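Computed from the coordinates by the stated procedures, all read-outs in this text should not be read as laboratory data. As the structure is a computational prediction, the values presented were derived from the model and not from experiment. Cβ atoms are built from the backbone, for glycine too; each structure is taken alone.
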Structure I
Amino acid sequence: MKPEHIKLLSNKDWRLNNLYWITDKEGKPTRFRMTPEQREYFEGIHTRNIILKARQLGFTTEVCIIQLDAALFESAKCALIAHTLNDAKRLFREKVKYAYDKLPAEIKAANPASNDSSGELVFKKGGSLYVSTSFRGGTLRYLHVSEFGKICAKYPDKAREIVTGAFEAVSTGCFATIESTAEGRAGYFFDYCQTAEKALLQGKPLSALDWKFFFFSWWKNPQYAIDPVETLPVRLLEYFAEMEAKHGVVVNERQKAWYYAKEKTLGDDMKREYPTIPAEA
């Protein structure tokens, strides 16, 4: 590393946006840089966070980088829970281990990791990052649960285990985040979203144990746009007009074209996977 970069290592924001490598949607190596949505979450992070989102906005990638950085530089104990074992293995291999392996050699040498083949990185200075489908026992500074809505819908017993086990491992002043696309109108994730969104709309002050609501819609992502090739059906023209009139959602013609093209494939699942407003999810 260059001497001027070593001086910047005490700056967490700089580390997160300059040290770590990920793969983009085409599978090409690229340096991690926060998107506007990712930065909104990072700068607004509370002790308890709930993210209702459209698909493919990169929050799990961001959290993998945040947790790896915390384990490496803050000696924090971190855990990431995925909704299937295959997903847990993939996240560890393709995001956590990939980013760690591409770190500058002098950083890895200053705080080497062990046990990196079993879904866990344990660092010499005490930090660790564990990726699996559950967590019970010990204490955590950072916990992230990916696709918690799907866990609640498909595996309610596992959801209960996460609530009574993993959540309880995060002390009051530490950080827990759950994120998901929506999956039905029942279960912990739905209930937490309802309560957190209501508190946000009412401007309620949050305690350290209250969930802070984040909603990230498809239309906030500039990549979700294509050149129009056909006229939109009347029902979609009316839909976008209603979204603008009632909710202030303004989208351009390229975004509308993307939505229409995507809806052709997803059909009735479009609003769940790519909600325009929280109520759709």
Structure II
Amino acid sequence: MKKISFLGLGKMGSVMAPLFIEAGHQLTVFNRNKDKTEALREQGAMIASNPAEASEASEYVFTMLSDDAAVESVFLSEQGLLSIDVKDKLFIDMSTLKPSTVKMLAKKVSDASAYFIDAPVSGTVAPAAKGQLMFFCGGASEQIERARPLLDILSRRIIHAGDIGSGSLLKLVVNLPLAIYWQALAEAVSLGSSGDLSDEIMLDAIADSSAALAVLKMKIPVMLGEDLPVAFDMNSMVKDLKSILVTADESGLRLPTTTSALNVYIKAIEEAGMGQDDAVKVLSFVKTLEDIKTS
């Protein structure tokens, strides 16, 4: 039995953390909204009142937070994870962050005589609840192997991408074409709509063609207006695309298609209030844009 702390009980974290209890480990959790900790308390988890308590309680500390600022605060604040003696602990961050942020945090952890790996995930709430995520890991091989038995509880596949920051970079690489795909699909449907093709017929045809992503058939009901749980919202898409563009800029790269995609998601949020809508609903927004209408 390992002592594990888990910080961040959002959509993903709230279904991932219980898997450690089911696997027989001792779990301590922290979340800013304490209401989200009650279900885990009932399952046997201990509740930390601040990140420092969570850090002190365990050898393995997992974080699954919303953005770079939230992770930096949890690690570096006055009662943060690194505010106590953390010698030899292993910190495993599963958030989607800029590689530059990851490298900075890893340096802080190393300076505290502890260890860090970045391990962002691919997958949404449904596979997360089944322990079927894919992990993109960056860090020393010995620390990846140290974490592997615990990552196996949450995952279907673990990819060791390279040194610290490599996992986060790979996650951004994977997210980039998906962000653009949904908009390309939206423009394709808009083109067909100009000739009175139905959305249902177009999406069915695309889903059964070489233009389909594996996930497309699962997303068609959402695109057609069914009220289903949001898997990945537009606010999150914008956050990730901004991270991609910052990372590209730091490397001297220009990504014009990504920049254009980001602007459309921002417009959907600002003009249509779609920030908390599933990102695939960009289809309904793009269909309203005057500059892509053909008639």
Structure III
Amino acid sequence: MLRPWKSADKSIRKNVLKPGIFTKKPTECSICNVLMENINIMETSEDILKEKYHTNIFVSEGEKVLVIGEACAEIDRKVERAIQMMNIYERSLVTIIMPSQSEVKSESVSVKFEITLTKCEWYKPIWEWSPEEKYEVALKYKEIAVKLFKSSRFVDAFHKFSRACKILITLEPISDLELDKHLEFNINNLRLTLYNNMARCQLNQKNFEHTVALCTKVLNKDKNNVKALYRRGVAYGSMKDNEKAVADLKVALTLEPNNHTVKEQFHIYNTRLQEATQKCNDMVRKMFKP
């Protein structure tokens, strides 16, 4: 009997029911035909799974065509991960455990289902992709992520932006590739956009240190990037570092003096900085007052 497979975080478990034929495993961009049966959802309902977990896979049983890498929800990405560990014609019992999205219950949500990989159009591994292919896939993921962000799915958007960025990072050092100048410009520009958008997601989720780190990556390449200056400034301010917040927002305001959003945040943190400075000066005077 084949040993069960578990993901590193133990949120995915796969027990082989029928081994199938030993083949290379599906990789990113592979087109997989699967048959999903006997879906058993525990600790929640199918409607909640759609509404809170945003699944597109668990909407029904039956045959489905999935492209590895295109899942937009965490639970669907876990299904893709399980498929990437399957052989052709393999049938397995998969269990996925998700944290509760309920404000009332704290129990984890568990979904068990049987899945058969009936067909796979394998795509070449990422190290064989051309720079053009990597750029096109990254751009596609970025556009999907923007739609997710506009739907207030910030965590899913971040994951998609991040995956797009990781694909482009495999091109480093890009200067050694001797690419067409237009393509090289597009790749570098997309990467900065991805960092900026990831920072926006992190700022929205109040992960301020990550916001600062991502914005700094942008500013190391483009010191006058107003969006990065603004987001880093707000992140610094949210961490009570008013001096750095004012420094970034002042540069952003110099570059775009009519930007009302930047102007508003600059006023907030500049006022706080002046008040803190005045308070400090008053304390010093009291200390040395005869």
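Annotations for the structure displayed:
- Computed over structures I, II, III, volume of the Cα convex hull per residue in Å³ reaches its largest value in III.
- Structure with the greatest value (metric mean projected area of the Cα convex hull in nm², for residues 36-195 alone, set I, II, III): II
- Answer label among I, II, III for the case where mean count of other Cβ atoms within 10 Å over residues 76-83, calculated from the coordinates, equals 24.1: I
- Per FRET efficiency 1/(1 + (r/R0)^6) of positions 20 and 148 (r between Cβ atoms, R0 = 25 Å, to 0.05), the highest-valued of structures I, II, III: II
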